[in-house]
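Novice: The next part holds the structures, each set out as structure tokens.
Here, each number is a calculation from the coordinates, and none is a lab measurement. Quick caveat: nothing in here was measured; it's all calculated off a predicted structure. Cβ atoms are built from the backbone, for glycine too; each structure is taken alone.
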Structure I
Amino acid sequence: MEETTGKAAVDLLLGFVNTRPAGNGDPERLGGAPDLAKWIRAAGLGDDDLRVTDADAAVARELRAALVTLLLSHVDVEEHEGAVAGAEEYLRRTAELYPLVAVVTERGCELAPSQRGVPGVFGALFAALSQATASGAWPRMKMCRNLPCHVGFLDKTRNSGGLYCSSACSSQVSMRSYRQRRKSNPS
């Protein structure tokens with residue numbers, strides 16, 4: 001398993017949350033064991049002989065859902081009352097199952113998964129989350145506020161006030177608001 005630092009940590013986490021089906025037609029990419037195995041290989045976290053089960057895929061979808069909830073909260077969206085608290089509690093409990101260890105080198109200290117196989121993959125996600133937080137990137141990691149989109153992205157605006165993954169999504173939301181106002185107040 002490779003060390004995950006800086007931009008790589010952000011890319012790993014965003015790649016993971018962006019495996020969910022989206023309103024833009026993207027399919028579910030963690031639907032079962034073969035899908036999860038394919039994502040793990042593409043992310044560079046495992047090889048062809050890694051044993052992955054459908055139960056592992058279910059855990060991955062739950063972990064992804066909790067992370068998505070937190071990234072939505074970064075754009076002030078809470079899917080339902082208590083969703084953020086529930087996601088935080090779920091992640092606290094789940095992190096205990098995939099412990100990390102400190103790896104000290106001449107360059108410094110990083111957290112790395114203490115397990116191999118699929119548990120190590122899930123541990124790598126928690127290590128990446130720790131790295132993203134330490135680098136200051138975590139608050140800038142968001143889900144697009146445009147409901148049909150909800151794609152994970154890194155907010156690169158100067159004031160960290162970005163709410164949409166692209167200007168196209170921002171325009172769609174603006175146009176929907178404009179049409180709704182026109183519909184509500186015909187001249």
Structure II
Amino acid sequence: MKLIALSTALTLSIGLLPAHASEEDYKTFVQTKANVWMADPVVQSALAAANAAHADLTEPAILDLDATWRTQIDASDKPLITQVLSAHVSDYLRSIIDGSDGLIAEIILMDDRGLNAGISSVTSDYWQGDEDKFQQTYAAGPAAINVSDVELDESTGVYVIQISMPVLDPTGAAIGAATFSLDAERL
């Protein structure tokens with residue numbers, strides 16, 4: 001009897017989750033929209049600059065930067081966060097969101113080390129290089145797409161899904177990665 005009740009409860013709660021888009025929908029989003037946005041000269045220049053600036057960073061230095069970012073989130077003085085958040089590429093990412101009619105909730109642009117090169121809003125950490133959004137896209141080939149599970153974004157009350165992809169230069173070489181948090185009910 002308990003097993004039946006548990007099964008019924010799981011079925012009901014799963015039914016309350018928003019419907020998933022198909023794998024083809026994710027590919028279409030990346031191919032027709034995200035790839036176009038990431039090919040923009042603003043993105044390409046920002047990644048080239050970030051890759052050059054971070055080329056000599058060791059993993060301990062990256063971890064120190066990530067720790068600095070995390071402490072700055074609640075601080076009144078946020079020089080590292082402000083530097084990324086006020087970058088021209090971050091303005092560009094916000095303009096994409098503004099034109100998405102509510103589909104896109106957040107965009108994170110990562111350099112070739114997995115560090116934030118541009119952000120639409122403040123992220124909880126600076127280094128994404130230890131997460132699937134970077135590890136399963138940047139070095140996984142030009143067509144790699146990582147799709148997260150649907151999760152409730154508690155700050156907005158919206159179910160989101162993260163679609164991550166490598167960002168390619170005009171020759172097809174990976175120069176970074178991007179993550180788009182999408183309203184799962186609008187995709």
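Novice: With distance in nm of label points 7 Å out along Cα→Cβ at positions 21 and 109 derived from the coordinates and found to be 2.1, which of I, II does the value describe?
Specialist: It must be structure II, since only it matches.
Novice: A further question on this structure: Supply the structure label, taken from I, II, corresponding to helix-only ellipticity at 222 nm (-39500 (n - 2.57) for each DSSP H run of 4 or more, over all residues; to 500) with the calculated value -16500.
Specialist: Label of the source structure: I.
Novice: Something else about it: Rank structures I, II by FRET efficiency 1/(1 + (r/R0)^6) of positions 117 and 165 (r between Cβ atoms, R0 = 25 Å, to 0.05) and report only the one at the top, that is, the highest.
Specialist: II
Novice: Next up: Comparing structures I, II by volume of the Cα convex hull per residue in Å³, which one has the largest value?
Specialist: II
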